[in-house]
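A short reminder: the numbers here are calculations on the coordinates, not readings from a lab. It should be emphasised that the depicted structure is a prediction, and the values quoted were computed from it without experimental measurement. Cβ atoms are built from the backbone, for glycine too; each structure is taken alone.
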Structure 1
Amino acid sequence: MKFCWSTLNVNNMEESLKFYEEIVGLKVDRRFNAGANTEIAFLGDGETKIELICNDDQKQVNLGNDISWGFEIKSLDEMIEKIKDNQITIEAGPIQPNPHVKFFFVRDPNGLKIQFVENI
């Protein structure tokens, strides 16, 4: 079995794409309409993708606090600066649970927790 993608329903496709492209650094692999009121975008250049779905008929995306997506970064300090420059609130951290990793959390435009992780 192979993991294909993780899907996130989004409130606003443009706002979500801006976050995942400009902040996270993912590239749109493909983007298309999937019916009159639905747009889908796949992001990422590896084997596993992130799928964003925006459905105009869905009024509000409902996300819980018990899920997050983690992204490995080269420099925690550089990412914190980028987050601050883009006026995004750091939700938690930086946290260093052991000498080999440190990370922090933000929220994407839909409220999903995003973890940026530096392996030391």
Structure 2
Amino acid sequence: MMLQTVVPYHWMNNWGGGDKEVYGQLKEKARDAIIDSVSGLIPGLKECIVYKDAATPLTYERYTHNTDGASSSWSWNPKKKFFKTSISVNIDTPVKNLYIGSCWAMQIGGVPGALAAAYQCAKKIK
């Protein structure tokens, strides 16, 4: 099981203002707060956890280069659609044989969007 919540990029001086020790403490505090909150809904959850880690907006920024650590490339606002539906995948570009196989090919973006786009690219190349 994975727990996820939205947290602000600029929380607590951008997650510790560059101090790795403070960052680690804040990351642990946020992770444990989420687990505590969900444990109120799922009795015995804490005892079932085998491994726990956390990703922050700084983690997303580091690995995806998305502005302010956005977990997705496009807006999640259903009133601001970039594609026909929020689950549409558009891998095509105007350049012959160049496809978008990343989170930028799908409105919901993130890991699910990147996987969907990569799958569509593989089918098209096949």
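Rank structures 1, 2 by FRET efficiency 1/(1 + (r/R0)^6) of positions 58 and 98 (r between Cβ atoms, R0 = 35 Å, to 0.05) and report only the one at the top, that is, the highest.
2
Thinking of 1, 2, which structure, once mean count of other Cβ atoms within 10 Å over residues 18-25 is computed, gives back 16.9?
Of the options listed, only 1 reproduces it.
Rank structures 1, 2 by relative contact order in percent (Cα under 8 Å, 6 or more apart) and report only the one at the top, that is, the highest.
Working: 1: 24; 2: 15.
When relative contact order in percent (Cα under 8 Å, 6 or more apart) is calculated for 1, 2, structure 1 comes out on top.
Given that mean count of other Cβ atoms within 10 Å over residues 26-33, derived from a single structure, equals 15.0, which label among 1, 2 identifies that structure?
Answer for the origin of the read-out: 2.
helix-only ellipticity at 222 nm (-39500 (n - 2.57) for each DSSP H run of 4 or more, over all residues; to 500) was computed and gave -3500; which structure, 1, 2, did it come from?
Here the read-out was taken from 1.
The value 66 for percent of Cα pairs over 17 Å apart was derived from one model only; which of 1, 2 is it? Before the final figure, lay out the partial values.
Values: 1: 58; 2: 66.
So the calculation was done on 2.
Given 2.8 as the derived value for distance in nm of label points 7 Å out along Cα→Cβ at positions 66 and 90, which of the supplied structures 1, 2 does it correspond to? Could the numbers behind the result be given before it?
Working: 1: 2.8; 2: 1.8.
Only one of 1, 2 returns 2.8 for distance in nm of label points 7 Å out along Cα→Cβ at positions 66 and 90, namely 1.
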